[in-house]
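Next up, some structures in structure tokens.
We did not get these values from a lab; they are worked out from the coordinates using the rules stated. Just so we're clear, the structure is a prediction, and the values are computed from it rather than from any experiment. Cβ atoms are built from the backbone, for glycine too; each structure is taken alone.
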Structure I
Amino acid sequence: MIAALEGILEYRGLDSVVIKVGGVSLQAYIPSSTLSRLGAVGDKVYLHTYLYLKEDNISLYGFASIEEVKLFQNLISVSGIGPKAGLTLLSSLSPEQLALAITSGNVDLLSQVPGIGRKIASRVVLELKTKLEKDWKGVAALPLAQENTDVIAALTSLGYSLREATQAASALPESKEMSLEEKVKLALQQL
């Protein structure tokens, strides 16, 4: 099993990188959150990895932290979630936000991730909620109030990424007196 890669970054794609380790260049698929943390081509990089083996596919997936690897492993253990959907979830939400959305049962937020429908999102919550409550107990995460789901939906419909919308909505003050329009305006000021 390949647990990590340390080498020179040779190529940066939209969802993958090529890292030269010794005399061998290895391709690793990575979420956009990890891609944004890597340096430029020619820089020395370090990735935690997960080797995915299937009868017709051998793929390497890279992550910035060991927590992301564990979360990815949990996600792909859910029926209907493959490595591509797991990467999409980790690209759309930070690991802390994703774990919080799952443990709080926020199916609406998970179903806003491209390629993840309500049925799959419900299955992820059902299968991983108790497991992640143990693993992510002490992690400080951005608060995701259930009533902010409409704000996130409005921001994503305006063209903001789910990650940007979630971060802006999590910065909103908790107030049940504010209307949806007021919350969206306040969130837009955060962006």
Structure II
Amino acid sequence: MLSLTGIVRSQGEILLDGESLSGLSPEAIAERGLSLVTEDRGIFSSLTVRENLSLGGTLARARVDFDRRLGEVFELFPILKERLHGSAGKLSGGEQQQLAIGRALMSLPRLLLLDEPSLGLAPVVIDRVYDAITLLRQKGLSILVVEQNAERALSVSDRTFVLSTGSVAMCGPSEQLRHDPNFREAYFGNFAVETA
């Protein structure tokens, strides 16, 4: 994910709509429409919820219709409206994840990158996050999700890639992989469980 955003330089070439992103700064890549929500969420805990969301709207491409987009984020994550003037550092982990996704959406992304969106979250919050992913997908936003929760990832994706030690071990339409007997071994590896 960090290679896609230009934070880490890669040897290969990365194309977005046929246009190379190689050699571009992270800021230039963000202006082209890539927005990343990192595994650690990257919340600015000393700022308010509103200030965090405002940071997402600072790109030149995202300065239009700020209030409308803010309303759309509140529709997805109503808790953010309730906590708008509170400290982001006082939010729960699930609320921080919603804030991180909301901030990314404020940048008007063409491609939203989500790194482990369910990590460390309560089941009810995971449901809320994946409901939001489903809704964004239905609205036509392209989303790339890196996720350990295979069933969740399969449930919202069109295509799935299983990586093993940096190489693609399996790929294809998600619905097809869900029913492929080799998927479990490719995803989880070859292992056995013993009980006493």
Checklist entry - Can you tell which of I, II yields 18 when relative contact order in percent (Cα under 8 Å, 6 or more apart) is derived from it? => result II
Checklist entry - Which of I, II yields 2.7 for mean projected area of the Cα convex hull in nm², for residues 85-132 alone, as computed? => result I
Checklist entry - With distance in nm of label points 7 Å out along Cα→Cβ at positions 21 and 181 computed per structure, which member of I, II shows the largest figure? => result I
Next on the checklist: As an exercise: Kirkwood radius over Cα pairs in Å, for residues 109-164 alone, calculated from one structure in I, II, equals 12.8. Which structure is it?
Outcome noted: I
Next on the checklist: One of I, II was used to compute distance in nm of label points 7 Å out along Cα→Cβ at positions 37 and 77, and the result was 2.2. Which label is that?
Outcome noted: I
Item to check | Answer label among I, II for the case where Cα extents along the principal axes in Å, for residues 29-92 alone, calculated from the coordinates, equals 32, 25, 18 | outcome: II
